[in-house]
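Values quoted throughout were computed directly from the atomic coordinates according to the rules given, and no laboratory measurement underlies them. Since the model is a prediction, treat every value here as computed from it, not as a measurement. Cβ atoms are built from the backbone, for glycine too; each structure is taken alone.
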Structure I
Amino acid sequence: MNNYHFTIAVRDAAADNFDTLETAFYQAGCSDALLCRENDLVYLEFDREAANAKAAVYSALADINKAGFHDLVIQESGVCTLAEIAGRAGLSRQAVSLYAQNKRGSGGFPKPLYGIAGHTPLYSWKEAAQWLYRQGKLSQSSYELACSV
């Protein structure tokens with residue numbers, strides 16, 4: 001069994017009902033998650049043991065569904081900024097910026113999915129995770145999570 005750390009936003013949970021939410025998630029099987037909120041967004045930070053990343057994420061989603069919530073977003077999927085890439089990989093923002101400019105590393109850092117002048121470029125986390133893993137800059141469990149969702 002491996003331990004996987006990931007975050008799931010629960011968009012249909014009311015942040016003002018925090019104490020009730022904590023009990024509901026715990027009873028549904030999310031005892032390995034920390035319930036958090038930022039502004040009006042409720043999210044769970046999991047440290048889940050499972051045979052593989054996909055099993056960890058899908059079992060967590062099923063547990064959240066048991067608690068009655070269905071508008072869920074897995075943080076490790078989708079797009080992210082260079083700052084988020086740095087945070088997820090445990091690297092400095094400067095290092096990731098240099099990778100993106102092909103001034104460090106073996107080159108070939110993924111191109112942004114979106115990056116119109118004046119806006120923060122957005123990258124595919126899956127593509128960035130694959131590149132970082134090949135460079136030896138990302139843990140296997142983080143790599144597996146990015147590729148499984």
Structure II
Amino acid sequence: MKIAIGCDPNAQKEKEEVIAFIEKKGYGTVEDFGSEDSIYANVAIKVSEAVASGGYDRGILICGTGIGMSISANKVKGAYAALVSDVYSAQRARLSNDANIICMGAFTTGSKVRELLVEAFFENEFVKGCASQPKVDAFVEYDQNR
């Protein structure tokens with residue numbers, strides 16, 4: 001799996017911890033899209049475009065709360081970013097919503113919680129034809145036609 005990751009300058013340490021965790025767990029290869037740009041939207045858009053284009057399978061974005069990254073990422077056609085702060089939401093991001101990007105807060109989640117969120121995101125898959133399929137189809141159709 002190819003994974004794109006980025007953050008704002010406030011989350012550099014947390015991003016490095018997440019990269020190390022992904023590599024330790026063997027989830028895939030990670031490309032770091034940076035953290036130097038104080039305009040987090042620029043990093044979010046780069047990661048989201050990389051995932052939406054199919055060049056990367058999944059993305060992770062981290063800023064202070066994850067809110068700004070989530071809003072920015074979801075402006076990119078084909079990017080389906082979920083702000084997650086608990087394991088159940090991270091699981092459902094994949095299982096019920098087919099999210100291809102998760103956003104997390106450096107200031108709102110601890111390192112162990114971030115590991116659990118990443119684990120839930122990578123160890124769950126959307127099941128085509130499941131009860132959530134019509135809901136996902138509806139937002140994908142809207143996204144493709146905008």
Structure III
Amino acid sequence: MKFAEFQPGQQLEAGPYDVTETEVLQFATAWDPQWFHTNVEAAADGPFGGLIASGWHTCGIAMRLAADAFLRGSESYASPGLGHVKWPNPVRPGDRLTLRCTVLEARTSRSQPQLGILHWRWQLFNQAGAEVLDIDATSLFDLVRNAHPPV
């Protein structure tokens with residue numbers, strides 16, 4: 001989507017994305033090697049009653065969905081950061097996730113009019129409707145360039 005297509009109050013949806021045990025184990029082994037992410041047997045007796053995905057893996061899934069559905073071919077080029085990241089419920093192998101993005105603000109910078117600033121909320125939900133991720137995100141758009149090349 002182009003920056004001009006984002007409007008305050010707009011809700012966008014992407015997905016679904018199916019989470020597999022293999023990817024949960026691979027991500028956690030490489031990036032978040034805590035036992036409740038990497039050891040199926042130990043996790044079964046743990047506080048979550050089974051293996052759960054790393055929160056950082058969950059963020060990566062949301063980023064993939066947003067990039068594919070909304071940012072590919074846009075003028076988006078960076079983010080100055082996140083207001084918050086919350087994981088209210090765990091993600092488990094077999095979950096089917098859907099992303100909902102709500103545009104909170106879309107404006108041009110007062111000091112740099114070639115810069116578009118998109119403030120939006122990303123929420124990821126599982127197949128039961130439970131929220132598994134809540135992010136307050138800001139994305140920057142270079143309005144001088146028509147679009148950045150796809151990856």
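Here are the numbers for this structure:
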item: Among I, II, III, which structure scores highest (criterion: FRET efficiency 1/(1 + (r/R0)^6) of positions 110 and 134 (r between Cβ atoms, R0 = 25 Å, to 0.05)); result: I
item: Among I, II, III, which structure scores highest (criterion: distance in nm of label points 7 Å out along Cα→Cβ at positions 30 and 102); result: I
item: Identity of the structure behind -5500 (criterion: helix-only ellipticity at 222 nm (-39500 (n - 2.57) for each DSSP H run of 4 or more, over all residues; to 500), calculated), options I, II, III; result: III
